[in-house]
Structure I
Amino acid sequence: MLHCTNEPNVSIPQLANLLIERAQMQSWVIVFKALITVHHLMCYGNERFTQYLASSNCNFNLGAFLDKTGVAGYDMSTFIRRYAKYINEKAISYRSVAFDFCKVKRGKEDGTLRTMPTDQLLKTLPVLQSQVDALLDFDCTANELTNGVINSGFMLLFRDLIRLFACYNDGIINLLEKYFEMNKKQARDALDCYKKFLIRMDRVAEFLKVAEAVGMDKSEIPDLKQAPSSLLDALEAHLASLEGKKPPTSSASTNS
């Protein structure tokens, strides 16, 4: 299947539409496997596959999916609805920014989000946040990973999250480095992005606990170190000074 996406004589639209058709079936096993195949091709296949999904407004309309044939069908239907939502969001992200957050360069020297100019960064981070949210909304426990199908989907989500979070971290570092040079509106938007990042860090940590519980390699799981609360206090004080307000009382001073 991966090989097919690189073959010039294979029709990407036809391949994608076949998988979309499979995802409209009634059986949870068939639908889940179709979604996993789509996700796998987006991750490891030729980029033309993701480009087609993004540009053709393909949508896995599975918000009402329910397999009533047994207990497993009921249980897995919830995760199918959430998984389809994430795949849709992954395609929407690509359409919005014209690259895949999971595949861009990362790091200080030439990381895409690490070196992005302020205005573009403030438009890009909310798109990345939406994709991270959709992934975290899969929201399963270790006890719910009960079969090979859902386990395969979870593995792909885990790998995406590691890459998304590294990218997200790059963007936030860049944002903080630029923060004290921003105008008032930019600083307000940047502070909002940073606060949302802190909330998502807690949710990412919960997801990674599940990954560790089901035996994911610990070396692949990043160490999430929280920034000191004094950083948030400094950012809020700076915005208050730009807005001509009295700085908010810091959490540090209220505790002392």
Structure II
Amino acid sequence: MANLISLNAHDALLEPLPDLKVSAKHTISSALHPVDFTGDMRPWLNFPAEVLNTYNTQTWSQQAIDARFTGLNAASSTTEEHVVVSCETDVQGRFLGRAGQVLGAVFKDQRLDLTFSSFKGAKLPHEGYRKFPDFVVMHPSGEAKVVGEAKVPWVPQHSLSDAISLFDSHAEENFRHLLGQIATYMLETEIKHGFLTTYDETVFLRKVDVNRQWVLEYSPVIFNDNQGSSMGTTGVSLSQCLYHIALVGLGDTYFGVNMGTRNQDWTIVRT
């Protein structure tokens, strides 16, 4: 018999996301757009500590908002994944279904005017804008606060950890290519915070101004199966990170295209 453990908002954010179930038949080609990030970039050095600070300074409701099955029959419960994914649209759906649903419940329980959605649910940055990032964290009015993009995890060119490892070895092309699309969305929508995810791996991004120069900071890779902690002993969970980026986005949304010198390098389309 499976046992049911109730989770309040504080607990729910610590939970890892279950691994995806990938179909034997699935897409195989890279879905990276022909655009590279060309601006200055650097690690977001204190990201895990900032996530923990946000988490530990909340006044948490004790109301149960979720539950986890444990025990012998937990494998056949909704705690585990039973949807098979085969393409990017499937991965987007599972990300919203798992992380977005939990975060939405936490936002509501904490009385925060935020929700997860696809970009089609948000207000356009300007009339005639025709691009559609995969995710937004938005205000109920439709104003986007954070923008996100998804890729499938099984295509080698999409590996965030591999790209960062190469970048650290001064082979920058792969990571700059991976960031090109989401960095473009951040600039065009004038949103300061974003994330790129394969569900298995997620990197969080923010634009900062350093000596009047735009800089893109990137977090360490956060894995879907990270177990969260209030002390950082097991690292931070994906849901804790999403909660943090949502709150900082709520308080500090705008990219600031007028900050620093104008016409700065940010992205370039491959020809």
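Name the one structure among I, II that Rg and Dmax of the Cα atoms in Å, for residues 145-184 alone of 10.7, 33 was derived from.
II
Which structure, out of I, II, was FRET efficiency 1/(1 + (r/R0)^6) of positions 57 and 217 (r between Cβ atoms, R0 = 30 Å, to 0.05) calculated from, if the result is 0.90?
Working: I: 0.20; II: 0.90.
Answer for the origin of the read-out: II.
Using mean count of other Cβ atoms within 10 Å over residues 33-40, single out the structure from I, II with the greatest value.
When mean count of other Cβ atoms within 10 Å over residues 33-40 is calculated for I, II, structure I comes out on top.
A value of 1.13 was derived for Cα Rg over 2.2 N^0.38 Å; which structure in I, II was it taken from?
It traces back to I.
For structures I, II, calculate relative contact order in percent (Cα under 8 Å, 6 or more apart) and state which one comes out highest.
The maximum falls on structure II.
For which of the structures I, II does the calculation of distance in nm of label points 7 Å out along Cα→Cβ at positions 9 and 193 return 4.7?
Source structure for this number: I.
Given a value of -22000 for helix-only ellipticity at 222 nm (-39500 (n - 2.57) for each DSSP H run of 4 or more, over all residues; to 500), calculated from one of I, II, which structure does it belong to?
Values: I: -22000; II: -7500.
Going through each structure in turn, the value belongs to I.
Have a look at I, II and say which one yields 13.2 for mean count of other Cβ atoms within 10 Å over residues 177-184, as calculated. It would help to have the intermediate numbers written out before the result.
Working: I: 13.2; II: 24.1.
That value comes from structure I.
A short reminder: the numbers here are calculations on the coordinates, not readings from a lab. This is a predicted model, so every value here is computed, not measured. Cβ atoms are built from the backbone, for glycine too; each structure is taken alone.
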